[in-house]
Structure I
Amino acid sequence: MKHPVVILALLLAPLAVLHAVEKPNFIVINIDDLGYADIGPFGSKLNRTPNLDRMAAEGRKLTSFYAAPVCSPSRAALMTGCYPKRVLPIQGVLFPSAAVGLNPEEHTVAELLKQAGYATACIGKWHLGDQPEFLPHRRGFDYYLGTPYSNDMGTAEDGSKSSLGDPLPKQKTAKGKAGDQSIKEIGLGGAAQPPLPLVENETVIARVRQDEQQVSVQRYTEAAVKFIKENRDKPFFLYLPHNAVHFPLYPGKKFQKQSTNGTYGDWVEEVDWSVGQVLDAVRELKLEGKTIVIFTSDNGGTTRGLNTPLRGNKGSTWEGGIRVPTIAWCPGKIPAGTETDAITGMFDILPTFVKLAGGKVPTDRKIDGGDIWPLIAGEPGAKSPHEVFYYFKGFDLEAVRSGVWKLHLAKNELYNLANDPGESNNVVAANPDEVSRLKAFAASMDDDLGTKGSGPGVRPLGRVTDPQPLIGADGTIRAGFEPK
């Protein structure tokens with residue numbers, strides 16, 4: 001006769017297996033242009049962020065989490081698990097009516113999770129191409145609500161070139177004509193930009209003027225909570241990339257003039273409110289033990305925010321331009337009130353999520369990211385999957401990091417980021433071995449992505465032959481995107 005304990009174990013075994021293979025939910029909250037020290041958990045004394053404070057107290061800070069110097073490349077890394085240069089080889093960002101975008105042949109994290117049985121939604125700013133072939137609804141997302149690019153890429157008359165309370169600047173006359181050299185491959189800039197569209201799936205549901213700008217955080221938050229509630233009984237992936245806190249600044253009416261840090265602080269505090277709404281919805285549905293939430297920023301902050309103690313701002317490969325404030329949360333699975341300084345980044349999200357979901361990480365192409373769940377979960381002895389991290393700005397490799405050491409290649413400046421995160425004390429003369437080691441890493445990139453220009457490992461952009469804006473200069477909505 002079997003021992004009672006053995007019998008009980010056999011009876012409970014199926015439950016244990018079920019628990020072990022249960023697919024976690026995933027939420028990524030991505031803020032635009034948020035500085036490293038703009039929230040309480042990363043040192044802000046100016047902005048009140050009680051919900052993020054609680055999230056960090058209940059979760060784990062990733063203090064060396066890397067994005068990219070600007071937004072389109074950063075989002076490409078998040079979606080594909082690759083260095084931006086590998087999958088979106090452009091110098092800066094994409095603009096309205098761009099002829100290029102993230103190649104439809106690239107696997108996105110949404111597509112891979114959808115294949116693993118997930119409901120998927122993108123609610124907010126996309127910025128990986130605004131032509132139909134490139135938009136979220138065709139890139140693995142069941143539902144999409146948001147703007148195809150940044151909230152400043154509209155017309156001056158609609159408020160896209162000025163913040164809340166500022167006078168509207170006069171609309172300038174666009175130079176050049178459609179079809180000439182002023183219509184660039186990466187899209188329309190400045191006064192040539194068409195009205196900013198708000199898109200739901202593949203329908204333009206609004207022209208974004210000042211009123212729409214001011215309700216963007218609330219609109220996105222309400223849609224996010226609705227998606228969570230509608231998919232409570234199945235695994236889901238919610239990608240929530242806010243337009244906030246990118247210029248122009250448009251905090252909601254309830255938050256307007258409520259902070260001690262001006263309009264910028266108002267919008268940071270509204271973002272914190274949004275995080276609270278999302279986490280509250282997860283808690284109310286009792287999903288907190290099976291929902292992994294990542295809060296992050298798409299690049300370093302601008303001069304409107306703070307990146308203390310880091311040096312530099314958005315657009316640079318100083319730490320302040322590319323290292324972003326990141327928190328991972330899943331009570332009971334992620335250790336509360338902890339942090340790790342191991343190298344992690346946007347490109348780690350795809351392999352980590354897909355592996356946890358029981359899906360298949362692509363093997364038909366190179367993926368640069370790695371599985372960082374052991375680090376996030378605080379497993380003893382867990383290490384970064386990255387011996388080296390490469391700092392690209394556009395096509396140029398500007399710096400290399402391995403462990404605590406970072407070498408700026410052009411200036412031959414070496415910094416120990418463990419005791420000098422502000423990159424203020426160049427120790428190149430005292431550490432020739434480290435300099436040689438990092439230069440060797442940099443040289444090895446010549447055979448892959450290239451240190452200048454395009455190397456053999458760079459994959460082609462997606463491309464269309466006749467790009468058209470979703471809303472024309474005269475307000476006409478592109479055919480196929482009209483409200484039904």
Structure II
Amino acid sequence: MAALSPWRAEGKLPRMSPPKPRVWIDGFALSLTQGTGIATYARGLAHTLRAEGGELGVLYGRPISGRGDAMEREIRFFDAQTQLRSPLYTRIRGVLTELQRAHRVPTDGVVPAGISSAALYSHFTTANLPPVDELWNANDVFGRAVVNFRIRRQLMRVRLASGTPPEVMHWTHMHAARLEGTRNIYTIHDAIPLRLPWATLDHKGAWLGSVRALARTAEHIVTVSEHARRDLISLIGIPEERITNIHEPVFPPEDGLDRAQSLARLRSTLQLEDRGYFLFLSSVDPRKNLARLLDAYQASGVDRPFIIVGATGSNAKQELRVLTEVNGTRSADGRIRHMGFLPRLDVDILLRHARALCFPSLYEGFGLPAIEAMQVGTAVLTSNTSCMPEIVGDAALTVDPSSTREIAGALALLDRDDDLRIRFEQAGPARAALFSPARFAERLTALYARLGVHLPGGAA
């Protein structure tokens with residue numbers, strides 16, 4: 001008779017590591033070539049899930065079919081010729097005649113995902129793809145989900161063409177879709193279409209219908225501030241136990257430049273000086289309150305330049321009405337400059353060296369730019385409404401965002417009172433630490449554990 005192994009003889013067995021849970025997110029925000037807040041959130045979620053021991057999959061909605069072999073699907077997935085959107089008639093036909101199936105795309109084939117350009121592109125590239133274990137695509141799934149809900153008033157069901165669904169499908173945005181055979185979690189960032197319907201182009205009836213459908217059917221709803229959570233509970237009627245605020249993770253800058261290099265680029269490329277300008281960082285749309293902010297700046301008596309960084313959204317022309325020179329990128333006196341959408345390297349440099357970030361938004365779900373500025377020791381001027389007091393605490397200067405007079409006074413104060421500005425610079429990093437990647441990981445893994453999915457890193 002064969003001898004028992006020492007482990008078996010002592011009644012012990014070697015501890016086997018549990019299999020990694022498979023967790024997917026959607027690639028909607030990651031596909032946005034000029035994505036800001038929601039794209040940053042999706043990247044942070046992807047990084048955290050993988051770092052905490054999850055096997056990460058991303059479900060994209062690139063408008064390509066699942067036909068062809070693996071190599072062909074991979075090449076078409078990254079092809080610059082692939083259009084970002086499908087015509088409406090194609091979406092209607094797809095919803096009515098096709099099953100919404102997701103097909104696997106190889107991640108170790110012919111396209112080296114780690115190679116990308118430092119330049120900004122208007123089309124999808126490998127730079128949009130975070131490190132993943134699985135890559136999937138369902139033909140125009142996000143656009144079709146919108147059309148499907150408008151036609152049928154129900155969530156679109158998505159199935160895998162092959163293989164087993166993951167343990168969790170975490171949708172990073174409010175999509176009227178559901179992956180079959182798994183737990184579906186949805187992040188709803190805010191209730192802006194309900195609170196400020198004049199400021200967004202969403203179809204409000206469809207938005208409201210979608211969020212109500214998700215509230216009924218989702219395994220859980222996630223949001224990014226306690227203010228947004230209370231709004232969704234009171235306006236939509238989501239039971240308190242079915243919605244959790246986990247905030248957002250705010251990662252440190254990745255530019256890799258030391259202070260001397262950062263200053264050199266600030267001066268040579270951006271033609272600015274350290275603490276010598278005020279900064280607005282966000283997409284330009286009505287709820288960001290930029291028109292009133294610029295009116296206040298011009299009334300404040302401040303001489304330092306005012307720099308605007310961000311893509312233009314709906315009604316941007318009216319928000320930028322004081323920019324009358326150089327194709328609408330500068331004010332008549334040259335003190336206000338709109339630089340448009342910039343690479344992350346330049347954004348990080350501008351944040352690090354600004355005299356203050358000016359962010360008196362009318363309504364925010366989280367207010368990411370404020371925490372990004374505080375993290376690098378830059379003073380912040382922001383709103384005393386929506387979630388902003390919750391996020392910045394007493395580490396920023398807050399004002400009534402509807403008062404041009406208050407905003408102008410705050411700008412003048414930060415311009416002239418070095419002691420006050422330095423106090424906010426020193427208080428910022430400690431406040432930002434409340435939203436560190438580690439804190440976010442704790443909140444995320446605790447939520448997943450409550451839903452029966454245990455990320456190994458969270459238990460270590």
Structure III
Amino acid sequence: MTSFAQDFELALRARYPILYVPTVEEERLEQTIAEVAKGLDHRSVWIWDFVEGFQGNLNYEGQAKRNPLQALELLDKLPESGAGIFILRDFHRFLEDVSVGRKLRNLARRLRSQPKTLVIVSPQLLIPSDLAEMMTILEFPLPSAVDIQRELDRLLISSGQTLEAKEQEAWVRACQGLSFDRIRRVIARCLAAHGGLRSEDVDFVLEEKRQTIRQTQILDFCLTQDNINDIGGLDHLKEWLLRRGGAFSEQARQYGLPYPKGLLLVGIQGTGKSLTAKAIAHHWHLPLLRLDVGRLFAGLVGESEARTRQMIQVAEALAPCILWIDEIDKAFSGLDGRGDSGTANRVFGTFLTWQSEKTSPVFVVATANNVQSLPPELLRKGRFDETFFVGLPHQEERRAIFEVHLSRLRPYRLKEYDLDRLAYETPDFSGAEIEQILVEAMHLGFSQNRDFNTDDILEAASQVVPLSRTAQEQIGQLQEWVKRGRVRPASRYSTWFP
């Protein structure tokens with residue numbers, strides 16, 4: 001029996017009068033409730049919705065159509081000793097009605113002594129404050145890996161298809177975070193396209209996940225082709241990541257390894273922190289969710305906290321995944337001085353608590369440019385597995401960055417570029433600045449109807465004032481913080497400072 005089924009059965013035995021279950025999986029919930037009811041001496045299950053009225057009992061079939069108050073009044077006509085579960089679909093829409101609210105409060109008192117339970121099913125959690133005390137909220141999670149495996153087996157048998165064990169595991173992992181309706185839709189699409197399931201069809205699953213994420217309007221589902229080899233330098237960081245590549249596997253669980261919590265990347269702008277987040281997701285074959293923290297904050301009281309909980313719920317439903325929080329320092333800097341009645345502090349507190357206590361395979365990658373503005377609670381050990389400092393690249397690393405970009409732009413002419421000279425002539429340039437001077441060099445060559453060369457790149461570099469010179473004070477403060485040994489260097493050239 002699932003955790004929800006156990007909680008639901010316990011609530012029925014304890015005679016909780018009104019349960020509220022927020023979920024989009026109405027059909028699966030009703031099937032679960034029906035299974036629980038069978039174990040309770042076949043307790044009768046009634047279903048009401050606004051269009052069809054009551055269903056499931058021939059004597060009252062179709063009654064209370066388009067009349068929510070009448071649906072509640074029906075319980076007064078039934079024998080007090082008669083046990084039943086009354087599912088009210090979309091009933092959240094009527095809770096603000098004065099007569100409906102008053103009737104629910106009256107029923108709540110009487111149902112405590114009767115074996116009857118009202119179950120409000122809604123895709124949203126909307127409870128008026130005057131009804132909150134009498135309602136109990138039960139979370140109905142999305143299908144687990146076991147549920148998905150069982151459903152996939154059923155669908156494969158019905159379609160006459162077979163999959164190898166590794167392919168099945170890949171499908172189950174890809175489908176985590178989707179409802180059964182979406183899973184069935186994906187499989188039906190694959191069957192319609194070419195009559196079977198293939199390993200490459202997992203891309204269809206990712207498209208469904210993008211649809212799910214897009215509807216939250218909080219998270220973005222990012223597709224990335226960047227890999228670890230696209231990062232020039234940062235050898236310590238890459239070694240740390242490669243060592244944890246199998247940490248989400250079943251073998252790791254059997255070994256006793258906990259899921260990695262996350263990684264905090266601090267350093268100068270344009271040094272590859274965001275690229276690293278994308279490369280982690282690609283290398284570990286995990287979906288990448290990007291959180292814009294600004295979207296968490298809303299105008300209504302309590303809405304920001306609700307959005308934070310929704311973000312956490314979606315991320316955990318799609319786990320294992322990477323949750324990328326870009327420039328977290330801008331979101332949570334100066335918390336004590338904000339005039340928002342403590343909303344930012346509550347959102348930050350919710351995030352910190354989840355980050356410390358989570359056991360789900362959600363790997364959080366947070367990036368920050370101004371570490372001085374970060375709350376000290378965020379830097380405490382236990383929030384992240386490790387904090388890395390990403391500084392400006394050393395000469396050898398700049399050479400690797402030039403090689404990565406030129407291999408992509410001019411793979412057939414790579415040997416014609418003097419990489420050693422380019423690396424030597426661009427001291428204190430960041431990876432982003434190197435990429436930009438290559439674009440400028442291409443413009444120079446294109447304007448003269450020829451391909452760009454090493455001299456064009458050096459000419460473009462001479463016209464750029466790197467950030468290391470324009471933001472010397474900020475970089476100096478960051479340098480002092482690194483010198484105190486409070487962070488681990490991402491590069492093996494840890495003795496270098498601008």
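See the values below:
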item	result
Among I, II, III, structure where distance in nm of label points 7 Å out along Cα→Cβ at positions 262 and 374 as derived comes to 1.1	III
Identity of the structure behind -7500 (criterion: helix-only ellipticity at 222 nm (-39500 (n - 2.57) for each DSSP H run of 4 or more, over all residues; to 500), calculated), options I, II, III	I
Source structure (of I, II, III) for mean count of other Cβ atoms within 10 Å over residues 22-29, computed value 20.9	I
At a computed -0.48, -0.80, -1.10 (log10 I(q)/I(0) by the Debye sum over Cα atoms at q = 0.17, 0.23, 0.31 Å⁻¹, for residues 150-189 alone), which of I, II, III	II
Among I, II, III, which structure scores highest (criterion: distance in nm of label points 7 Å out along Cα→Cβ at positions 94 and 446)	III
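Computed from the coordinates by the stated procedures, all read-outs in this text should not be read as laboratory data. Not measured: the values here are computed from a predicted model. Cβ atoms are built from the backbone, for glycine too; each structure is taken alone.
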